[in-house]
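Pasting the structures here.
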Structure 1
């Protein structure tokens, strides 16, 4: 997990609750916002103590309609968030319509207080538009990744479910707001509480930043690179017996050098690295979702020996496959 702001002192009984202010933008995604609040509520319930408080804001304090057509009561405007320890910006459809100078000025004013700021769903776009993601890793919903990269080419944009980079928190929306909030709570109040919350929400596991959004590749890179899409599709279809890069290139009708250029330009890694991580990702799903022996998982994902599989897995996920299986148990 990336470094986060240290709120460990809030564990003491005498310390005040941590306050999260949610800035709702017009047509915000209600489900992603509600999931985030629900996690905070459950943390309070399970500890039988007010660990977290929250308030709801719009830019001017006026009520907003969510993308689902529902309206909820708000507490105040963005200007009145001085009591916030964290600000989370919740976006939704047509986010570009609502990013104007007033929003930028308001967000930059909050940023000057040096508090963590996050984006839920397309809230990441609002932060980027205000220049608050410069120098940070971030993510956004997979439908928006290609255009996001096009508009903000200097940003370090990930296809992960969520990203925690120092005092910037972004997630892709949907139920990924649950994963983001659980990982934040883990950094503050520990993994035991997070496990209890996860069980209450009937989550089979707490996902991490290593978990990528499952999205059609054409949305991640745009539809202009059919050869790259074909190459990745070929890799996904040949996990147990991996193809060589020369074979992949030949099957899609390009040279190996051209294949490498496409991967480096649009996926920001070498094709061999992408293929390896694809196989390891499949292995991780098998470890977490089945009881197949580790050696059989290795073989089914194209690794001829257990030690090689274990080393590659540990390099990517920071723990050996056997440890992943123990965590699940």
Structure 2
């Protein structure tokens, strides 16, 4: 059965944004009164954010937040899993006010440890419940879909399932990034939906079949260079590359697996509040304001999570992605997933 590929629209007058290039300053920014909060700023006029998102992706919107609200932000950058581990090690002594993660799994791990305060209901209500924690401890700020990127000269039909990549015919042809947080969250989803044994079997098959890369962008480049035939990435990396070299010069395509396959996981980047200050809450509200959401849409080609924000590129609507049914709150068993990936020999 031929699987439906993600379609791409003409990009006339639309500026794609890269995940590797530094974003531009947010345009049409709103005032502090519109963006941050209707409450007065607390005694805190500065906050510390631990960010699992790259500086090149989010520093511009953080700077704009400071411009619009007067609240200064110190950001400590690292991989989401590393920042989560640091928070857990620091515990009550952590200087962090907010944890900004690229995926729900790391947020869940920190929330499970009791480090987040409960998110105010007026913030949780901005986002569909499936993209926030069931216990209200963290909230999603942007969405991303797992996809298979492939070379149409070498792959005539997208596999029916991500599990098909374990077959011998895929040896040396598929790229993965096992140290990447998004890959680890996807593996966690596989564990939840298909069990430990089947997931470990798949990971061991990937050890035999897959070519390892440090990050999604490297996988995409390898497909573009015809070093490998396909790879597992997040959707927005393709659009980043399209901005860099021109969509018309892209040789790869994006596809999806069959309906409800775990390889089509929709995850969310999100935030949890550690210190109970209005400045920290203002930061979260800003990310979920129209200015913040338009930034993610326009600069990183991610999915907005509030209504009324138009995508900068014509992405397949989230409700049309054949994603698996899973509670993102369940992606908090990060350590178990890392143990399994280690056991398979992938890291």
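Taking relative contact order in percent (Cα under 8 Å, 6 or more apart) as the criterion, which structure among 1, 2 has the greatest value? Provide the component values of the computation, followed by the final result.
Details: 1: 14; 2: 30.
The structure with the largest value is 2.
Can you say which of 1, 2 returns 6, 27, 35, 23, 9, 1, 0 when P(r) over Cα pairs in 10 Å bins from 0, in percent is computed? If you can, show how the numbers build up before the last one.
Numbers: 1: 5, 24, 30, 24, 13, 4, 0; 2: 6, 27, 35, 23, 9, 1, 0.
Derived from the structure labelled 2.
Name the one structure among 1, 2 that helix-only ellipticity at 222 nm (-39500 (n - 2.57) for each DSSP H run of 4 or more, over all residues; to 500) of -10500 was derived from.
Numbers: 1: -13500; 2: -10500.
Clearly, the read-out refers to 2.
Say we calculate distance in nm of label points 7 Å out along Cα→Cβ at positions 52 and 252 for every structure; which of 1, 2 gives the highest result? Don't jump to the answer; show the numbers that get you there.
Values: 1: 4.0; 2: 2.2.
That would be structure 1.
If you rank structures 1, 2 by mean count of other Cβ atoms within 10 Å over residues 44-51, which sits at the top with the largest value? Walk me through the intermediate numbers first.
Working: 1: 13.4; 2: 19.5.
Comparing 1, 2, the top value of mean count of other Cβ atoms within 10 Å over residues 44-51 belongs to 2.
Which one of 1, 2 has FRET efficiency 1/(1 + (r/R0)^6) of positions 60 and 292 (r between Cβ atoms, R0 = 35 Å, to 0.05), as calculated from the coordinates, equal to 1.00? It would help to have the intermediate numbers written out before the result.
Working: 1: 0.05; 2: 1.00.
Answer for the origin of the read-out: 2.
Taken together, the values in this text are just the output of simple stated rules run on the coordinates, not laboratory data. The model shown is predicted, which means the values in this text are computed figures rather than measured ones. Cβ atoms are built from the backbone, for glycine too; each structure is taken alone.
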